[in-house]
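Listed below are the structures to be examined.
Readers should treat all values here as calculations from the given coordinates under stated rules, not as data from a laboratory. Model, not experiment: these values are computed from the prediction. Cβ atoms are built from the backbone, for glycine too; each structure is taken alone.
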Structure 1
Amino acid sequence: MATLTISNEEEKRVKALGFLSNKGTDAFSGRVITRNGVISAEQMRCMVEAAEKYGNGTLTLTTRLTVECQGIPFEQIDRFRNHLATVGLETGGTGAKVRPITACKGSTCQYGLIDTFGLSREIHERFYVGHKDLALPHKFKIAVGGCPNNCMKPDLNDLGIIGQWVPKVNPKACKHCKNCGVQKACGVVAARLDNEVITIDRDICRNCGLCIGKCPFEAVSGGEIGYQIVIGGRWGKQVAIGQPLRRIFTDPEEVLKLVEKTIFFYQQQGLPRERFAQTIARLGFETVEAMLLGD
């Protein structure tokens, strides 16, 4: 095993820049931030060039939609960062602060209800970049999912956003069809015929929108497309499922304001080294929800 020559202070300094020590060596993996999981062909070529020129030529993908270039010598770190900057890329994504934002491909997915790429990029610019110097009690992860399929696992993040399409029921338009298209389309059995009239159980419905448009008589039509916000999720040695706020938000700007409000709430109310899920458990979900939704 190679002798380590990098001081703990220097290793800590470059870790804050997104460079993680490769075990047993003086080399590092540089964590490249993709903002929302989207990179251009030009940026990809630049990462490949940087990996070959300054690292060992290996790129790895992380679970948070970032890319790590491995085997970068300590003395090449600045050159590596400067190379990436020519195409607008940066390294980072560590520390007790807002972490890089993750998003599913809801903007292009057939099930996507919201523009996940656009919203995630805005969150990145406002809160990852805009609050880069804001110290928090612990890491704070944000994920954006385009629909209730939850491919991005928003409810396992400190704050998650899930696209919603709330169905609107008109019982008077129901023709009591024996082969009900709305009922067939519902994968969670929230839509069913009650006394031969279509109903939707709101306690079960996930607002996926798959039932909308399935009734030729428009007994079920499209209501508002919106955003569900869940708070207090975490994944790792300890697991917590995020809980949804009682409101469905319809204005993206309202969502962004709530994200900012939540970050500052956590900064002020969280204890050192306490994850947001623990803060919520300590204060009580109803109390936290009332404060976030109130003035």
Structure 2
Amino acid sequence: MKVLLNDKIMDRNEAKVDIEDRGYQFGDGVYEVVNIYDGVPFTLKEHIARLYRSAREIGIHLNERPEQLCNRLLELIKANNTEKGGLYLQISRGVSNRSHHYDQSLTPQLVAYPLSYKSVEDAQTYGVEAITSEDLRWLRCDIKSLNLLYNIMVKQKANEAGAFETILIRDGMVTEGSSSNIFIVKNGILLTHPANNLILNGITRTKLLEIMDANGWDYKIQPFEKEELMKADEVFLTSTTSEVMPIIKIDGVTFSEAMPGPYTRKFQRAFRETVQSDTKTTSEKA
């Protein structure tokens, strides 16, 4: 495997991170995960734009232009001959003696490498189960930071319960999943939480809403209560690695007769068609 460490592509066993890197000691940094289809990173520019926004929000200044980073990531994908899978990249604030406060002159540290995934095709076909849990995260969930401890805790809780995801509830309102955005369908109308500080504005979420706008499909961006979730006609989640994933059971309650509903199926098809179209166009331009 080839790894990108700052500005150099090297073998994985050559890549070293300092023990006083603030990402390692404090989770002081930001990250992204990008899906790769037929050698093409899907929505790469959007992911990098979000990475730069997250970095700005926590005071990490990046001298390199986003398009320059995109080009280096494309070189990394090519160096690994990655046709299908993902790309992980993170930027920490830098290396310094351990202290909660930091020097503004620190040099950010970049690490990126390819990922391989287990197939989720069966889950997308038949749907998955979820559980609910209280949302006890900090109030800047819009920043895609390396601090994922509570997300990990509730994701493990789902895993131990034989479920795919944990849906988070804050003050009675559904926010998002531990690693996904949550949607419900009621009477033909799609609902999803506003992209504010309580959720991470997912790239797949954004792309799906763009698809809905293009097709004139109805949706509402508004908070909804757990009670509305449990009485929904259909429920699904979106994420980079899961795309559009049907949820057929939550806390033991079954939805749409334990099968992905017609609206979810429609959104799945539309999203996959967009992926195919966008990756084909990008390949032809390359």
- [ ] Rank structures 1, 2 by distance in nm of label points 7 Å out along Cα→Cβ at positions 111 and 159 and report only the one at the top, that is, the highest.
- [x] 1
TODO: Taking 13 as the value of relative contact order in percent (Cα under 8 Å, 6 or more apart) derived from one of the structures shown (1, 2), identify that structure.
DONE: 1
TODO: Name the one structure among 1, 2 that distance in nm of label points 7 Å out along Cα→Cβ at positions 135 and 151 of 1.4 was derived from.
DONE: 2
TODO: Have a look at 1, 2 and say which one yields 18.6 for mean count of other Cβ atoms within 10 Å over residues 103-110, as calculated.
DONE: 1
Task: Which of 1, 2 yields 1, 5, 12, 15, 17, 16, 14, 10, 6, 3, 1, 0 [P(r) over Cα pairs in 5 Å bins from 0, in percent, calculated] - done: 2
Open item on the list: Given -10000 as the derived value for helix-only ellipticity at 222 nm (-39500 (n - 2.57) for each DSSP H run of 4 or more, over all residues; to 500), which of the supplied structures 1, 2 does it correspond to?
Closed with: 2
Open item on the list: Quick check: 2.7 is what I get for distance in nm of label points 7 Å out along Cα→Cβ at positions 15 and 239, calculated from one of 1, 2. Which structure matches?
Closed with: 1
